[in-house]
Structures are given as structure tokens and as C-alpha cells.
Structure 1
Amino acid sequence: MFDIFLAYVHAFLILLPALALIVVAVGAVRAGMDGAALARAVLWPAGVLSLWGAAAMALSQSGGFMVPATMGEPPLVLLSMLGGAGTLWLLATRTRTGQAIVAQTDPGLLIAFQIPRIMGVIFLIGWVAGVIPWQFALLAGLGDIWAGVEGYRAWRACTQGAPDARAKLLRANIIGLGDFVVAVLVGITTSEGFAHLMAHATPNIINLHPLAMFPGYFVAIFLAFHFVSLSKLRRHSSRVPAAA
């Protein structure tokens, strides 16, 4: 089972950053960037994702993403998750290049990034294999699949110009973010650490290598796309004049 987890993580360690960079490149081309400007637009996030991915892998392998034994210890996994997501969001929304790219990126493409969330099926497989507690597997696994399906539905609505596209975009973002909140809470309470309240017979291994790359790295990339998607929705709404 460990070999399956390791292969799964390594596959997504390549796939997710690549998909993120494709979205950036598409937005940069649509923004009229070419040559050196296009290269810089792609290389900056590529560098951030590469360095952060390497650091996350080192922390995962060393056990740094384990739930702290006491509340006084720094939760490195949450710092990596939220800090990484925040850094990517700032690059996308608070830099001139990022703003130009996001402005030209279709909202459907941003939410389509959530479709790979169906990768959460691995948690259900781990439950069937008896190595992941059912409390986490069902809530996080099914929640991820739901988020991926809603991301697909919102993307389809955008590509078809459906009148309810914006509502589906908002729904997909809410469900996706809600899934992460639930997964983090259940992950903490089913793992060995200061808040181990459930699954004492089969403690969660989500914070052990290689699965620790999910909360320590993958989740943050998905979160960043949620934040950018909501920022774009908010800016679009602010441009709509109020009814007289």
C-alpha cells in the first residue's frame, strides 16, 4: 500500500504544478505577453512551486508535518498550507504581472483546476485497505470527489455560457473550501497529536510521508486557485453598477 501512496504522490507532484503553470501561461498569452515577459510570468511561479515543493518534501520525509504533540508547538503543516496558498494568491493578485494574467484568465479555467480533486479517492482506497480511519476517509475522500465534480460542473457552465455559471462558480468554491475545513479538522482529530480524539485503533497517516504532501503541498495549490477565483468573482461583481 505504501508503494501505491508513494507513486500517487509523485505523480501529482508533477501534475499539479504543471497544470498550474499551464493556466498561468494561457493567461499570459491572452494578456499579450510574449518573449521575455512570458518567460518571466511562468518562471516566477515555477520557481516558487519548485522550491516550496522541495521544502515540503523534505519536511514530509523528516516527519515535520506531523500534528504537534502540544498546542505550544508550531503546526508546520498548517503554516505550509496557508503560507503557500497565501504566497501564490499574492503573486496572482498583488503584482502587476499577476493581475494582468488573472484579468485575462477565464473564470471557468480557474475553477477547472479543482477537477483533479477527485484524487481524494486514494483516501477511500486507504480505508478499504485498513490504513486510513473511516472518519477521515469518508469525509475527506468523498468531499474531495464532490469538490472535483462541482469544479467540473462550474467549468462546463462557463464554457457553455450558462446563465447560472456565476452561481455554479460560487457554489464550487464554497464546497471546495468547506471540504478543506472539514478535512483539516477531522485530520487533526484522527491523527496522533494534541487533539487525537478519534480513531485511536487506527490513527490517521495523512500527516506521515508520503501522504503528508497532501496537506503540506497539494491542498495549498488548490486553495490558492480558490482564493484567486473568488477574488476575480469579487472584482467582477464590484464592476456591476447598482440598479437605479
Structure 2
Amino acid sequence: MSIKDEKIWIIGGSGGIGEALAQKFAARGALVVISGRNRDALDAALKRIGPGHHAAKADVVDRGSIEDAARLHGPFDRIIMTAATYDPGAVSKADPDKAAGIFEVNLTGTFNVAQIGASHIKPGGQLVLFGSAAAIFGLPNGQVYSATKAGIVNLAQSLRAELWPQIDVRLVTPGFVRTPLTDKNTFAMPGLMEPEAAAARILRGLDGTRFEIAFPRRLIWPLKLLGVLPHRLAFALTARLRG
């Protein structure tokens, strides 16, 4: 199979990293299907991606809509799950209803896409799930979002063990990328990247062999170091971030 023959489904492809990935895959000749909850946003993104591609209205928390989109447009060479929601703030002060919604979209939604999508991926194809640098180690004001992404990391690891080599499960661990979600942040975001630059790194990683595609290193490696330090030392360091 050549790159030009690929069919790729990007859930959350109407903006941010998802749309940037869709544009890059389309530019190299792949057939792209994007999905999301907002029809107007999907149609606008489709015009930017270019002719010959498709959009399907689907909600990751609605398993029926994911199944319908998969049956209508599949099978796929790659399914990429980028959809997520976010509400910044301390976990201890989070609104319970908003927190439940974040868990439902980010974690349950990713589970739905992974479980349903697996049967619509061609042999040897890819299932790509998105974690986050925020999932590497719990920080003060780490937000409910971070906990959902940590769950996705574990989910991706389990699926890799269960589905390989029939399906090539990958994990993307991006740092701060300029999107409507990160626009909500009021703190400094080291290594902030534009969606196009992030998409380029992700595309190179997906064409390679590494399970995890993590960037930028200046943010990722200090967080990973926290994860291997003795807890007493790691918590002493993170306590300084409470502000």
C-alpha cells in the first residue's frame, strides 16, 4: 500500500491538531474522513482541507454515531482520536458536573472510539490515541483533564498488548499546542507550539516505529524525571508549584 492509497479517520478533525493532521495527510494524497459534533465546523474544515474528502457528524460519547460513521466510511488504514474537552483549574475545586463531562468525552469517548474502531481498521493499520504531557505526573492545579489523559495512556498500553500485530496502537504525548483548549490557560506554557508544527512531528512519528510520540523534549523529559524520582522528593518539588 502506498501513502496515496491510505484512508484515514480523524475524530476531532474540525479544528486544532486534528485539522492540522487532516491537512497534512490530505496534502500527501491520503483520503481523509473527519468527524465531530458540530456540522458547521466540520463543513468549514472540509473546505480548508480540500476537495475529495469527507466529514461525518459523530459524538464520541454516542456509540451509535461512531458505529454509523465507521460502517459508512471504513475500513481505514489509520484511526486517530484527537477529540477532547478541557476546563482548567484545581481538581479539589472542580465543578462535579463539568468534571463528569470531561471524563465522559475524554476517557469514555476514547474507549468508545478504540473499541468500535478496532473492527474497522485494516490488518496492520494504526489506532492512534492522544495522551498529554499533563498525564505524565500529577501537578498542583493539574485539572481533571490530566487525570483523563493518564487513563488514556494506560488504555493505549493495554490495547497495544492486546491488538499487536493486527493493529499498530500508538500513543501521542504532546506538550502545549495553541488550540481553543490551551487558549483557556492563564499560566505560562513552556514550549508552546502551533498546530501545524505539532502535526508535522506527529506525522513523522506515525511513519516511524516508536509506540509513543512525545514532544517537545524540554517539557517531556523533566516531567518523566519526576515519575522516576522517589515520591518524597518528587512531591517536594511539585509542592513549589502550588503558587
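Just so it is clear, none of the values below were taken in a lab; they were calculated from the coordinates. Only a predicted model underlies this, so the values are computations on that prediction, with no experimental measurement involved. Cβ atoms are built from the backbone, for glycine too; each structure is taken alone.
1, 2: which one has distance in nm of label points 7 Å out along Cα→Cβ at positions 69 and 181, as calculated, at 1.5?
2
Here P(r) over Cα pairs in 10 Å bins from 0, in percent was calculated and came to 7, 32, 38, 17, 5, 0; which of the structures 1, 2 was it taken from?
Matching structure: 2.
Taking distance in nm of label points 7 Å out along Cα→Cβ at positions 29 and 205 from the coordinates of each of 1, 2, which one would give 2.6?
Working through the options, I get structure 2.
For relative contact order in percent (Cα under 8 Å, 6 or more apart), which of the structures 1, 2 scores highest?
Biggest value here belongs to 1.
Once distance in nm of label points 7 Å out along Cα→Cβ at positions 109 and 133 is calculated for all of 1, 2, which comes out largest?
Values: 1: 4.2; 2: 2.2.
Largest one: structure 1.
Between 1, 2, which one scores greatest on mean count of other Cβ atoms within 10 Å over residues 117-124? Present the calculation step by step, with values, prior to reporting the outcome.
Values: 1: 20.6; 2: 16.5.
Across 1, 2, mean count of other Cβ atoms within 10 Å over residues 117-124 peaks for 1.
Looking at structures 1, 2, which one was helix-only ellipticity at 222 nm (-39500 (n - 2.57) for each DSSP H run of 4 or more, over all residues; to 500) calculated from, given that it came out as -22000?
1
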